[in-house]
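J.: Structures for review follow.
Bear in mind that the values in this text are calculations on the coordinates, not laboratory data. Keep in mind the model is a prediction, meaning the values are calculated, not measured. Cβ atoms are built from the backbone, for glycine too; each structure is taken alone.
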Structure I
């Protein structure tokens with residue numbers, strides 16, 4: 001059995017397990033249209049909706065096949081994002097990475113650092129040989145994060161997502177660990 005994702009050690013970040021008690025903080029991301037637009041989480045309009053979604057994430061993690069970690073800056077209590085690994089194929093030794101960051105924290109390089117930490121975790125703790133990242137084509141910030149971390153574009157599916165009333169492509173990135 002591997003360590004949980006929230007056991008990652010970092011000089012800059014603290015990680016913790018997804019918990020119902022964090023609903024209020026996670027609601028700041030889940031209810032923000034700019035944040036939720038590209039991440040695959042549903043836009044929530046109430047804390048009750050967010051709590052229901054948090055419960056479903058906890059259940060998915062308990063069922064196996066997905067790992068979550070909420071994170072804050074070192075020593076701070078305030079969650080600024082969530083990072084995840086999922087869509088594992090242990091025989092082929094690959095999985096997918098995803099991440100969410102509060103809008104007031106964008107542009108500070110945090111996700112780039114976290115992608116490197118999680119890539120190391122995927123190699124050393126999960127024995128994966130490759131990670132994938134899936135990005136909607138308008139989400140250039142996420143594409144830049146993956147490219148900065150050594151991911152390369154491996155493919156594009158036309159009109160894969162329907163966002164804000166129009167279709168956009170999905171870009172698949174991959175990185176050998």
Structure II
């Protein structure tokens with residue numbers, strides 16, 4: 001991606017200081033989503049990056065990963081699979097717990113999410129990589145239901161939190177905050 005396109009995307013993300021608590025600079029992607037030029041440039045970049053990966057599915061993490069994952073899957077002509085918070089999917093699921101600073105949470109996927117394709121190649125996508133707990137759990141879920149998580153993609157990576165160290169798959173971040 002050229003520097004002008006990267007700047008366009010990065011500059012379209014609003015930073016909200018002290019949200020949700022003091023000391024946190026929240027990365028608000030709603031301003032990226034309502035900027036058609038920046039959003040289109042981002043999706044085109046991701047299509048260019050992943051068109052040669054021979055992916056079978058994109059798996060998006062609840063909920064902002066759905067926004068990027070569904071658009072990318074549509075452009076690549078492949079299926080989209082949601083990875084949701086526990087209790088949100090209507091069919092038989094497999095779940096994976098992950099640690100939070102104050103306890104645990106869980107994500108889940110349908111047990112047959114990738115059943116249409118044996119040894120399916122899956123790209124995991126979300127808007128932000130922070131501490132890596134949710135993404136790590138999601139990548140493990142993909143593997144547990146018989147698919148291969150070939151890479152995890154994030155629009156923004158908060159590299160100073162070292163979240164990528166929790167993932168056992170390659171990662172790609174469009175924007176890295178150090």
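J.: With distance in nm of label points 7 Å out along Cα→Cβ at positions 102 and 166 as the yardstick, tell me which of I, II scores highest. Don't skip to the answer; put the middle values down first.
T.: Values: I: 3.2; II: 1.6.
Largest calculated value belongs to I.
J.: The value 0.65 for FRET efficiency 1/(1 + (r/R0)^6) of positions 78 and 134 (r between Cβ atoms, R0 = 25 Å, to 0.05) was derived from one model only; which of I, II is it? Numbers along the way, then the final one.
T.: Working: I: 0.35; II: 0.65.
Among I, II, the structure yielding 0.65 for FRET efficiency 1/(1 + (r/R0)^6) of positions 78 and 134 (r between Cβ atoms, R0 = 25 Å, to 0.05) is II.
J.: If mean count of other Cβ atoms within 10 Å over residues 22-29 is computed to be 18.6, which of I, II is the source? Walk me through the intermediate numbers first.
T.: On the way: I: 18.6; II: 13.0.
Clearly, the read-out refers to I.
J.: If distance in nm of label points 7 Å out along Cα→Cβ at positions 62 and 142 is computed to be 1.9, which of I, II is the source? Write out the running numbers ahead of the final one.
T.: On the way: I: 2.7; II: 1.9.
Answer for the origin of the read-out: II.
J.: Additional query: Between structures I, II, where is mean count of other Cβ atoms within 10 Å over residues 6-13 highest?
T.: Values: I: 13.8; II: 16.4.
Going through I, II one by one, mean count of other Cβ atoms within 10 Å over residues 6-13 peaks for structure II.
J.: Still on this model: Say we calculate mean projected area of the Cα convex hull in nm², for residues 46-109 alone for every structure; which of I, II gives the highest result? Walk me through the numbers before you get to the answer.
T.: Details: I: 5.9; II: 5.3.
Between I, II, the highest calculated value is found for I.
J.: A value of 15.5 was computed for mean count of other Cβ atoms within 10 Å over residues 54-61; which of I, II is the source structure? List each step's numbers first, then the result.
T.: Working: I: 15.5; II: 23.0.
Label of the source structure: I.
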